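Nothing in this text is a laboratory measurement; each read-out follows from the coordinates by a stated rule. Everything numeric here is computed off the predicted structure, so don't read it as measured data. Cβ atoms are built from the backbone, for glycine too; each structure is taken alone.
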Structure P
Amino acid sequence: MNETAPAGECWAITDHAAGNQRQALALAERLGMPVRHLVLSPRAPWSWFSPHFVLGGRLALPRAQRDIFAPPWPDVAIGCGRSAALLTRMLRKLASGHCHAVQILDPRITPTHWDTVITPRHDPLSGTNVLQPLGSLNPIDDAWLEDGREAWPTLGKLPSPRVGVLIGGPRSGIRIDADYARHLVARLLARQHAEGGSLLILASRRTPDAVMEVLRAAVRDVPGLFWSGADDSSNPYPGVLGWADRLVVTPDSVNMLSEACSVGCTVQTLVSLPLPGKLARFHQSLRETGLLHDLDSHSPVRQTPFRETEAIAAEVRRRMLAV
């Protein structure tokens with residue numbers, strides 16, 4: 001355990017969203033405390049107005065979840081997502097001020113309801129208790145990447161350069177569809193034909209089937225890996241990041257781009273249409289710091305890994321110990 005870790009237990013509180021769980025657990029595990037992960041779902045009407053409506057306290061949860069969300073209260077609670085924001089806000093009162101309440105992502109109300117709020121720099125939120133990393137928190141460091149290589153040694157035998165391709169999905173203002181997939185794979189194949197190597201393509205839960213069909217057909221004869229879901233095998237994501245010489249990431253996901261930039265290889269993207277405001281600002285920040293490049297650019301093979309989670313964890317520890 002970290003010598004500067006606060007005493008007591010840490011709760012990581014999330015819904016079922018994988019991205020929320022990843023951020024909350026990444027930070028919790030860096031605090032050096034025993035971690036308990038609570039997956040909780042407030043019921044209506046609390047779920048409709050979270051985190052504004054706090055009357056009723058623990059009654060916001062179904063009875064079975066109330067048995068989990070119960071004393072003894074933790075010394076620190078880390079929530080990620082709107083549902084968790086209701087519960088981390090409640091904990092400050094329920095624990096009579098003895099629980100340091102941390103909320104990841106903009107809670108959409110004043111941050112003074114929490115001890116610490118962590119929100120990406122591209123969100124317009126400020127305050128003395130607000131920490132603003134450039135990207136999203138994640139668990140990626142040298143040990144994590146080494147574990148990925150050890151778990152997937154066969155990927156290291158694929159021809160270099162090994163290009164990891166992380167495919168997200170459509171969101172408001174962004175089209176990730178079959179047409180986008182055709183443009184993407186045409187550029188990937190042109191470069192692969194010119195320099196050799198392999199393509200390691202991974203879908204996410206949000207990737208449309210039509211996108212995967214286009215990609216699967218196009219790379220059928222190309223060395224590499226194609227993973228479209230659990231039916232293919234266990235998720236090789238840690239192995240792909242561990243072995244990748246270059247990463248290509250669709251532009252839709254702050255989490256995927258942040259994790260790719262934590263690896264230390266060149267990260268590229270294909271933007272086919274103007275991005276929505278907040279996401280555009282995030283992309284611009286990555287480009288200005290030399291972390292993100294256009295798909296067709298020939299950037300340096302390696303770059304300094306961009307890792308913010310440990311620094312954020314150190315600041316949270318400092319604030320807890322200062323009380």
Structure Q
Amino acid sequence: MSVLAPPPPAPPAAAVPPAPPSARPRPPARPGLALGGAVVCVLAAVLLGFAANLTLVGHLQQARDQRVRYAELRRQLALGTAPVGQRTYDGKPLAPGAPVALLHIPALHLRKVVGEGTTSGILMSGPGHRRDTPLPGQAGTSVVMGRQWGYGSPFARLGDLPVGSRVELTTGQGTSVYEVTGIRRAGDRLPAPLTGDQGRLTLITATGGPYTPSGVLRVDARLITPVQPSPPRLLRSGWITPAEEAMGTENDAWLAVFLWSQALLLAALVTVWTYRGWGRWQTWICAVPVLTALGLSVATSLTRLLPNLL
């Protein structure tokens with residue numbers, strides 16, 4: 001009898017290599033997840049932009065604006081066209097933020113260019129002159145406001161100014177010198193009213209902890225140099241908007257906040273969409289600068305809604 005040999009074993013099945021990552025099926029898109037990611041991007045960009053805007057970026061912006069203001073004021077002084085009133089040399093109203101004086105306080109080692117106006121947006125670039133008061137050196141009380149902490153914190157040490165210190169202001173009429181007579185806070189006695197051709201300077205900033213203003217600080221100084229001529233003033237005392245008062249806010253900035261927020265949300269949605277189809281690093285390299293710029297724009301508009309002396 002013949003014995004049948006067992007059949008040979010079947011060859012092992014060839015191992016199937018895994019599909020490359022690019023060939024793997026992508027998970028189905030989830031609109032809710034994309035929207036949630038976009039919202040997180042928006043909140044992160046706004047919060048980071050807001051913090052940076054009040055600190056490092058705001059200080060850099062103020063330093064840059066001060067250089068521009070100084071160059072413009074120096075040019076006008078050289079040409080004899082620097083403003084001496086509420087209008088320019090050719091009769092036009094002064095533009096908001098236009099440089100009107102150079103402020104120098106030797107005791108604080110402070111030298112800043114003063115712009116026209118005291119809204120929150122104008123004080124981002126440095127101290128501002130209250131529009132319904134005479135320019136420094138003229139008869140009456142001239143008021144200059146500045147921020148305590150944000151945007152370069154020009155008046156952060158104003159409360160340390162000793163009585164008797166000198167304050168110098170240079171305008172189109174020359175340099176006027178003031179002598180500090182006292183520091184006032186809420187509830188303190190007001191200075192004596194001016195008589196005749198006397199001049200006074202009042203420097204105003206906020207009081208309180210860092211970025212948490214709780215009141216108003218005023219430093220009064222009397223003019224000790226001759227009074228400069230005062231041109232006719234069309235804007236009388238009190239003829240300013242609430243946004244220009246001490247601790248005022250700009251409610252008109254809500255429109256800018258809304259528009260910049262819409263642009264930021266759209267950019268965040270595009271970022272989430274491209275992240276799923278383009279790749280992680282490519283998306284973030286292109287999206288981070290755009291989201292940062294839009295976040296800073298939203299933060300700048302939000303800052304205008306905060307007190308102008310912050």
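Annotations
- Identity of the structure behind -0.26, -0.52, -0.59 (criterion: log10 I(q)/I(0) by the Debye sum over Cα atoms at q = 0.10, 0.14, 0.15 Å⁻¹, for residues 82-185 alone, calculated), options P, Q: Q
- Computing semi-axes √(5λ) of the Cα gyration tensor in Å across structures P, Q gives 64, 19, 17 for structure Q.
- Ranking P, Q by relative contact order in percent (Cα under 8 Å, 6 or more apart), the structure that comes out highest: Q
- Read-out distance in nm of label points 7 Å out along Cα→Cβ at positions 138 and 274, computed value 5.3, structure in P, Q: Q
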